[in-house]
1. When you work out relative contact order in percent (Cα under 8 Å, 6 or more apart) for each of the structures I, II, which one comes out largest?
2. Compute FRET efficiency 1/(1 + (r/R0)^6) of positions 9 and 57 (r between Cβ atoms, R0 = 35 Å, to 0.05) for each of I, II and report the one that scores greatest.
3. Tell me which structure, out of I, II, gives -11000 once helix-only ellipticity at 222 nm (-39500 (n - 2.57) for each DSSP H run of 4 or more, over all residues; to 500) is calculated.
4. Could you tell me which structure in I, II was used to calculate Rg and Dmax of the Cα atoms in Å as 19.0, 58?
Structure I
Amino acid sequence: MDKEQLRTTRAQLVACMQEGYSWQVATMRTGIQISRSTAYRLCQRVQGQGEGALQDRRHGHPIKLRGHVRTFLETYCQQAPHTPSSMIQTLLHERFDLNVSISQINRVRAALGVSNSPKSPVQEKKEK
């Protein structure tokens with residue numbers, strides 16, 4: 001759902017709730033998944049700020065490890081799987097001028113299945 005569709009759907013939700021429908025009925029009619037408290041907060045904001053309250057003003061965080069950087073990370077970790085993430089962090093900074101946290105590198109490595117953490121005997125027992 002793009003931003004304009006989301007704004008339109010939120011407007012429909014608020015209209016339903018202002019007509020007296022409960023938030024459950026309003027969410028079922030509009031097809032938006034929203035919690036009760038969020039729905040009522042949205043209605044309050046619309047009453048106080050008008051239609052501008054329906055806009056989604058979040059910018060989000062850009063994904064740093066994508067494209068050729070992610071390909072590099074996957075290839076490098078497959079060739080040298082026991083390389084510490086701190087060393088990979090330095091490589092990414094030197095090669096791509098990209099600052100990435102070690103925890104983010106570890107999450108991507110785990111998602112790609114090229115994690116450097118060896119399985120401990122306790123982990124192996126849990127899997128059996």
Structure II
Amino acid sequence: MSADPTRNQAFVLRGFSDPPGPGHCTVVSFDRRARSRRALRALGKWWGIALLSVFIPVAHFLLVPSFFLFGIFMSVQNLGTSELAKDARGVCPDCGTEQSLDLAAKWRVPQQVTCRNCHRGLVVALGATP
């Protein structure tokens with residue numbers, strides 16, 4: 001594993017118009033040890049919330065099992081996430097608006113996003129920026 005686990009990733013946003021719009025995000029890479037730490041932290045957090053919700057009358061019948069299972073789910077998700085995308089920005093090729101993008105937490109391409117201005121569907125893809 002390199003000393004700096006983050007990298008800047010350029011991508012293009014493809015829509016109905018040509019040329020595609022440029023975009024970039026920060027991708028954080030996790031080695032096995034970091035993924036395990038993240039998984040245990042998530043498990044402890046949600047199980048702690050489950051433990052605290054024991055004291056909520058009546059609702060604890062639903063909350064405790066839900067938080068318990070959600071903790072397991074989040075732990076498994078964090079174990080499987082080797083790269084995490086954050087701070088994504090791009091220019092919509094259809095309306096020309098620069099904006100922050102809501103990418104899936106796990107870095108993968110291609111993936112679908114929606115323009116916040118014109119509400120058209122866009123595809124994040126790797127390739128040469130225009």
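1. II
2. Result for FRET efficiency 1/(1 + (r/R0)^6) of positions 9 and 57 (r between Cβ atoms, R0 = 35 Å, to 0.05) over I, II: largest is I.
3. Of the options listed, only II reproduces it.
4. This value belongs to structure II.
Read-outs: derived from the displayed coordinates by stated rules, not from any lab. All of these numbers come straight from a predicted model, not from anything done at the bench. Cβ atoms are built from the backbone, for glycine too; each structure is taken alone.
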